[in-house]
Structure 1
Amino acid sequence: MKIALAQFEIHRGDPAANLETIAELVTQAKEGGAVAVFLPEMCTTGFDWKRCRELLPEAAGHRAQIAQLAQAHDIAICGSFLEQTTSGRPANALTYFERSGDVAAHYRKVHLFTLFGEHKHVEAGAHLVTADTELGRIGCSVCYDLRFPELFRKCALDGAAIQVLPAAFPHPRLAHWRTLIQARAIENQSYFIATNQCGVEGHGASVGETCYFGHSMVVDPWGEILLEADESADVHFADIDIAKVAKVRAALTALKDRRPELY
């Protein structure tokens, strides 16, 4: 199956501009033959926390537009989006829309990036999520989650053959990005699909600018890099074969050989 990873520079606090860009990227992904397209973290709004609070009443409408894009183009769409919780606070939530526009997976980011103050503005998720999709069973994660291996092991044990991760990883952590993605794929013998933001995002005088490095990646269950993008905005394609997961797990029985009673 062919998938597309659409990395782009997100317009901070400007959902109209971002939704226009996403529509163009989804069109390119469909024209390139992809059955699913993966977007970066907070791809409709970026990380303007004040503006995000102002946009909360519109957030459901933004996600509805993504669902309509999936249905109109007959392509699954996955990314992380601003949404409002029942308490009225913002959440950073991965949503996987099937080609029908129906939601196959919904996951709120569990690990919030305290160094960036995310915990002050966003309500953390309380549940890990795996879900069946047309691609296969996926495990859900967002950006900073990448540094917490327990999440990915739990998803694998819950049947995930593919791990998906929308992200906004900046310089100077490119080496961490590459290494951790490969490690998560190898140790769980799963595909790993990670889509990163690219470009520069300004956060005001008190914080300055963040330079995101792109390098969206697809790694197979043996740890081979099938795709690594550069730093530019573009749609990138890779082919995945879900049957390879079972073959790798049968050839190297690391998951079966665990000793969970000891750790």
Structure 2
Amino acid sequence: MKIIAKVVNHEISERDVSRELLCGGSSAQALKRLIDRCLLLEKAAREGINVSDEEFDIALMEILDEDEPFGLPAGSLQDMDAHEMETLIRRNILIRKYIASLYIDDEPIGESKLQELYDEQIQNFCSEEMVRCSHIFLMGPDALDRITEIRSRISTPEEFNDECRKCSDCPSNECCGDLGFFPRGKLFPEIDEVAFNLKLNEISMPFASPEGFHILMLTDRRCESPIPFADIKDSLAANISQMEREYFLMRHLGDLYEEFKHQIIVFDDVLK
């Protein structure tokens, strides 16, 4: 098996790079990620971090339940033997434990600091514009003729609801065709185009979507507005903490590259 690179005593094979490429990026990026992991593995070993049988068993069960184990596409591990799988799992656990050990002194972000960040970036913490509509939906070869006739009988919301209960092919007819609140992009573009241009209680003319024909009635609208600080502060704190951890890890990896620069050997020109 062709060896692409060596980090201290950890070898990176052509097979490793090929598998890592399934996660995306170029060959150089794939090799860089593999070298990063080897550096973290080396530090974990030097810190005396071990993997218990219980930790391995738990990780194995988690991997078996995942759709994309190790971040790889489903089915990409079929050619991996048991020993290779065990090695990969144990290495992942070691890296995870070592990274966790770097953040022991994490301190929670104070609420005043969170409020300050929220106020400075409030334009980034706005809820999307959403509308709530009811619809009458018909499908089939004569759907356009039928829905045109139905629309001719509707002039009020009450008549819309009555026709919906009697005629709509959608199961939502039991609740007057209510589609609930939705933002742009959740349903078909044809529905967005009509729904977001209706006025309250306005009833559209029939129009087509890929599934059939619709008549929409706008029943409510939520304009884009700032999300209250109380509703977002916990997720904001978690996001900031995650970004700080990622930045810290990036700097730490930079230090490791400097520490082991004479023990990182690339035998192939994939980085060029």
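Out of 1, 2, choose the structure whose coordinates give percent of Cα pairs over 21 Å apart, for residues 51-138 alone equal to 34 when calculated. The read-out was computed on structure 1.
Using the calculated result 0.50 for FRET efficiency 1/(1 + (r/R0)^6) of positions 219 and 235 (r between Cβ atoms, R0 = 30 Å, to 0.05), pick out the matching structure from 1, 2.
2
Once Rg/Rh (Cα atoms, Kirkwood Rh) is evaluated on every structure in 1, 2, the highest one turns out to be 2.
Mean count of other Cβ atoms within 10 Å over residues 187-194 was computed and gave 15.8; which structure, 1, 2, did it come from?
Working: 1: 25.5; 2: 15.8.
The read-out was computed on structure 2.
A value of -9500 for helix-only ellipticity at 222 nm (-39500 (n - 2.57) for each DSSP H run of 4 or more, over all residues; to 500), calculated from one of 1, 2, originates in structure 1.
Consider the structures 1, 2: one of them gives 24 for relative contact order in percent (Cα under 8 Å, 6 or more apart) as calculated from the coordinates. Say which. Label of the originating structure: 2.
Taken together, the values in this text are just the output of simple stated rules run on the coordinates, not laboratory data. Just so we're clear, the structure is a prediction, and the values are computed from it rather than from any experiment. Cβ atoms are built from the backbone, for glycine too; each structure is taken alone.
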